[in-house]
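Multiple structures are listed underneath, in structure tokens.
Every read-out reported here was derived from the displayed coordinates using simple, explicitly stated rules and does not represent laboratory data. Small disclaimer: the values here were computed from a predicted structure and weren't measured. Cβ atoms are built from the backbone, for glycine too; each structure is taken alone.
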Structure 1
Amino acid sequence: MNATALTSPDDSLARLERLEVLSQRLLERARAQGATQAEVSCSEETGLNVSVRLGDVETVESTRDRGIGVTVYFGQRKGSASTADLREESLEATVAQACAIARYTEDDEAAGLADAALMARPQADGAFPDLDVWHPWALDMDRAVDLALACEAAGREADARIENSDGASIGSGESLSVYANSHGFIGRERDTQHTIGCALIAGQGDGMQRDGWYSTALSHLELEDPSAIGRKAAARTVARLQPRSLATGEYPVLFSAEVARSLIGHLLGAVSGGALYRRASFLLDHVGQRIFPDWFAIEELPLLPHGLRSSAFDAEGVATKRSHLIRDGVLERYVLGSYSARKLGLQTTGNAGGVHNLQVKANAGGFDDLLAGMRTGLLVTELMGQGVNGVTGDYSRGAAGFWVEDGALAYPVDGITIAGNLKAIFAGIEAVGRDVDRRSHVGVGSILVGRMTVAGE
């Protein structure tokens with residue numbers, strides 16, 4: 001196999017410059033065709049992904065994707081078109097198509113760029129702050145294969161009960177993007193993300209269990225050791241062997257850190273602009289109301305150095321800033337881009353494209369402290385299904401994990417369902433641990449809910 005580097009040498013700045021020049025050309029063409037406002041998004045993504053299974057290479061994939069999106073406004077009428085073709089005639093056609101769409105659409109009073117006064121402003125040197133999110137990895141295919149094989153081998157060799165494997169994988173990606181609009185805003189970003197993971201199978205027949213582990217980071221130097229990932233995947237898998245069900249009842253439920261962030265995800269869905277202006281949220285008109293315990297807080301940190309989702313501006317060029325989403329248990333604001341904000345008669349919160357690095361306040365110690373504090377109850381380590389009603393907040397999901405007695409893991413459980421209403425679940429949170437899962441831009445430790453319905457036998 002030929003050794004092919006992902007990106008060598010680093011030409012990212014030159015590529016960003018080309019994307020910036022291209023964005024300006026497209027804006028000029030939109031103006032020439034009569035658009036009153038316009039915005040352009042250009043991106044390039046480069047990646048190398050390798051997967052192995054049972055000691056053999058399954059896939060080796062090298063990718064380089066490009067996307068160019070043009071949105072124009074003729075007054076309150078909007079049109080969008082996209083292409084991946086940089087030929088002059090294709091770019092001309094893309095702008096023309098966006099303009100044609102806009103001319104034949106209905107007026108939308110909420111349409112338009114975000115307000116010019118809200119655009120992010122560069123520093124005195126003309127650049128936005130370096131948030132330390134660019135860490136390219138000159139990973140070649142041979143090295144990637146070796147790392148993936150080592151990860152899987154360590155897991156398969158860790159315990160004789162590991163009977164099979166779903167394989168190991170390694171991925172390295174670089175992303176470049178430029179956003180420009182007719183306000184004169186130009187924002188350039190580049191970031192990286194690298195991942196190693198392994199999934200294993202223990203037992204045979206009806207007694208089989210599957211689990212795994214992965215590590216992800218902006219820099220490959222911060223990834224967990226591949227062999228350690230494999231061994232952790234093995235330990236998690238064999239720990240699930242011979243599960244039991246539970247008697248139906250109400251129990252304390254501890255969501256491990258890697259699944260606890262799903263609860264925060266349900267909150268975000270309910271306070272996001274699209275759900276709110278469609279009146280499809282159980283938290284409609286809840287700004288200023290306490291929905292969590294009075295010690296609970298969630299802060300957004302978009303300018304966090306080395307954060308997984310750090311950025312000085314959102315997808316519309318609006319300046320991001322540090323702010324609370326939840327403070328003292330109270331919902332401080334919604335999560336809005338300019339369109340949803342206008343629909344609601346509010347101002348954008350700089351969240352077009354999503355949130356940037358949420359940090360959930362901890363009020364307890366580590367994972368072992370939470371187990372000891374719960375004493376008896378259910379530890380959830382896996383959730384299944386999509387049984388969440390965003391309109392009513394009703395929550396019902398399949399789950400697996402461990403029964404806890406006297407503050408220690410007693411035995412694995414599966415084939416159960418946990419249920420409640422998200423309002424009651426949020427209000428019933430008793431503790432958030434310091435055992436934050438760093439693999440997500442939602443930084444939260446394990447979450448202990450005082451009581452939930454568990455349906456089993």
Structure 2
Amino acid sequence: MVMLDTTAINNLSQRIPSDFIVGAATASWQVEGDSAGRGRSIWDDFAAVPGNIADGTLADPACDHVNRLEEDLDHLAWLGVDAYRFSVSWPRVMPQAKGASEQGLGFYERLVDGLIKRNIKPVLTLYHWDLPSELEAIGGWNNSDIHKHFADYTDLVARRLGDRVSMWATLNEPWVSAFLGYATKIHAPGHGDPAKGLEAAYRLMTAHASGLEVLRSHGLSNLGTVLNLTTVIADDAEVEPVADYVDLLQNRFWLDLLAGRPIDGQLIERTKDITDWAFVDQEQLKKIAAPIDWLGINYYTPFRLIAASEQSKKAVGQDFSLFPGTPAGAAMNPLEPRTEMGWEIHAPSITSTLKQTAERLPGVPLYITENGGAFDDKLVDGEVRDDGRVSYFLDHISAALDAKDQGVDLRGYFAWSLLDNIEWAEGLAKRFGIIYVDHVSQVRTPKDSAKLIKAMVEARG
């Protein structure tokens with residue numbers, strides 16, 4: 001093992017309770033490959049259009065995870081993590097959004113059984129953005145019956161895996177699905193229509209409600225969902241109204257729905273020229289507010305705002321097209337240091353994000369279900385010295401535990417990501433993994449950050 005700061009590791013490990021879950025995470029489209037073994041998704045269609053993916057990457061082979069499953073499970077066992085968060089590919093188990101694929105279901109049974117064999121808790125996410133193409137053809141997340149399709153899919157997965165999965169998440173980051181995929185053209189399906197984005201945001205949550213209802217009907221527990229939440233920082237008083245609105249769409253909208261609060265009047269007023277919100281059903285709102293057992297938070301960076309008149313540099317993917325109805329007068333201004341994604345590194349914001357979430361959704365246990373950074377990793381003499389990521393993890397895990405020390409019911413932390421994978425529209429160039437993947441040979445090499453996670457878990461005892 002390379003020399004890591006053992007004092008820092010031990011000090012951090014001593015703060016981690018014995019029942020605190022430490023894990024790693026991936027998502028199906030980003031790692032699985034083997035596209036011949038599943039139906040098409042909106043991401044396959046999106047990636048097939050030249051220019052949509054920065055380097056032209058397609059979904060196959062990705063990390064060839066389907067064919068290298070045992071190897072990757074062994075890496076998880078070597079890490080010593082308590083849990084592995086993964087997503088099921090909807091089109092892999094229901095090609096053409098109907099029926100059931102024994103091949104696809106068999107893969108996830110092997111995955112779950114392999115985790116249990118290695119004493120690793122399976123944490124399953126039902127939807128991590130790879131909607132079957134056939135459902136997009138009938139409106140996708142703008143279809144009023146999409147929650148029924150999601151219920152059928154959930155029922156299939158629950159019947160095959162319900163007795164073995166430790167934790168269930170209905171959705172991953174519906175904000176991204178709605179606003180990057182429907183309101184803008186950054187992600188699949190790439191509509192670029194703010195009205196479609198706002199409707200998709202609501203309908204994703206109706207799917208969450210239906211999925212939750214189905215899981216409960218199977219007698220399953222430990223059910224939640226995953227939001228990408230952050231802290232919005234106004235660097236001067238002039239931009240506080242903009243910051244408040246960004247916070248509303250990024251954070252409060254989702255938490256309000258889960259808490260049973262009405263859709264914020266400010267949102268309705270600011271988007272009245274975009275949509276009339278006629279698609280909202282009050283009975284569905286009640287179902288969305290059904291209790292969850294836990295909430296996952298994916299945290300990466302704060303949103304820092306300055307006056308538009310000031311000199312600024314926008315971070316990738318952080319402009320106001322993502323927030324329909326945003327008032328003018330502000331610009332995104334991520335400070336240094338930044339990751340390779342252009343995202344500001346600011347560990348104290350994970351503390352404030354956790355505390356704000358606990359206040360807005362009281363009584364619900366929280367998990368950090370993704371946290372990590374893209375860095376310019378190089379494989380040299382069989383080692384990847386990713387010092388930036390090591391520091392990132394040390395600082396952010398410590399800051400998350402600060403929130404726990406201050407009373408937040410934080411139950412676990414998942415590093416993103418287990419493997420260098422397809423970073424969606426960025427392709428293969430942005431490396432988030434704690435395990436380096438040579439995308440030609442598919443050889444895996446644990447980075448220093450993986451050795452950090454391993455040492456931290458071991459020191460925790």
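Structural remarks
- At a computed 24.5 (mean count of other Cβ atoms within 10 Å over residues 224-231), which of 1, 2: 2
- Computing Rg/Rh (Cα atoms, Kirkwood Rh) across structures 1, 2 gives 0.93 for structure 2.
- A value of -10500 for helix-only ellipticity at 222 nm (-39500 (n - 2.57) for each DSSP H run of 4 or more, over all residues; to 500), calculated from one of 1, 2, originates in structure 2.
- With Rg and Dmax of the Cα atoms in Å, for residues 256-415 alone derived as 18.9, 60, matching label from 1, 2: 2
- Ranking 1, 2 by Kirkwood radius over Cα pairs in Å, for residues 120-191 alone, the structure that comes out highest: 1
- When relative contact order in percent (Cα under 8 Å, 6 or more apart) is worked out for each of 1, 2, structure 2 gives the greatest result.
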